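A.B. asks: For reference, the structures are reproduced in the following blocks.
Throughout, read-outs are computed from the coordinates displayed, never taken from laboratory work. What you are looking at is a predicted structure, and each value in this text was computed from that prediction instead of being measured. Cβ atoms are built from the backbone, for glycine too; each structure is taken alone.
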Structure P
């Protein structure tokens, strides 16, 4: 099978997932995984479809595989880091979630999704102060609300130390 045929089969599976047919997408991706066990694109899409189906434990090895081998484009790498970090969190593996999401934020510091999921994982590990700092900074930096923008300096000031009262 040519690389083009493989890419077309991956694209077909993605379309099925996006059109609300994740079980059919999963079948196709599992077949592709058997044929191309080292292909990071197949591993990433297989992880994603397992997550969509609520099969988080089954998604983990595919996420880990695609991230360990390298070769994903930046958008897919971001998605894989969010996916794995979020999946670890859902499975109660909070430490691994924080570790994965911190790595993602280090690689992609401007990614608001990675920072949001990191804040949730930090909350689960009892690191409430850091979780709130991340969220407050994200709100201050990205909000379209005129009122939030007006108070951005104050939000950023207090985000630095939530115990401040002045």
Structure Q
């Protein structure tokens, strides 16, 4: 049963998307909105106007970009008193001006819709990522997270142990 599962069986076809000309702040906003319905959502797909895949940005890349924005202020590095509210406001302003392409994962892990669950798992292991994009042609069909694969695998395992 489990070995018959394919990427399309596990993929989420409702996923956050931004265009390639979006700012870092826009990607953060879109991911935050996606997390309302899917708290484990952690990837924003970046596309051209035509819908062609450009890349993706994940939570870790967003964290790094925000950290770089906060640390741009020389006052933080001097070790004196810091107005953290003002610092955060400055970082937010910087984020609205940062280009997304500077933080983009341009070679994300990609799956074909009909790839079996073992190849999906192998893609996670080889890419050392806990997500992959399901792509057909040049169009992103969905996103599969390692948690989705885990749920599928353990669903059948739990049935066998009862």
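A.B. asks: Here Cα extents along the principal axes in Å was calculated and came to 60, 42, 28; which of the structures P, Q was it taken from? Kindly include the intermediate steps, with their values, before the conclusion.
C.D. replies: Numbers: P: 66, 32, 27; Q: 60, 42, 28.
Of the structures listed, the value fits Q.
A.B. asks: Here's a follow-up. For relative contact order in percent (Cα under 8 Å, 6 or more apart), find whichever of P, Q sits highest and give me its label.
C.D. replies: On the way: P: 12; Q: 31.
Structure Q gives the largest value of relative contact order in percent (Cα under 8 Å, 6 or more apart) among P, Q.
A.B. asks: One of P, Q was used to compute helix-only ellipticity at 222 nm (-39500 (n - 2.57) for each DSSP H run of 4 or more, over all residues; to 500), and the answer was -14000. Which one was it? Let's see the in-between values first.
C.D. replies: On the way: P: -25000; Q: -14000.
Derived from Q, not from the others.
A.B. asks: Here is a further query. Suppose distance in nm of label points 7 Å out along Cα→Cβ at positions 62 and 86 works out to 1.5; of P, Q, which structure was it derived from?
C.D. replies: P
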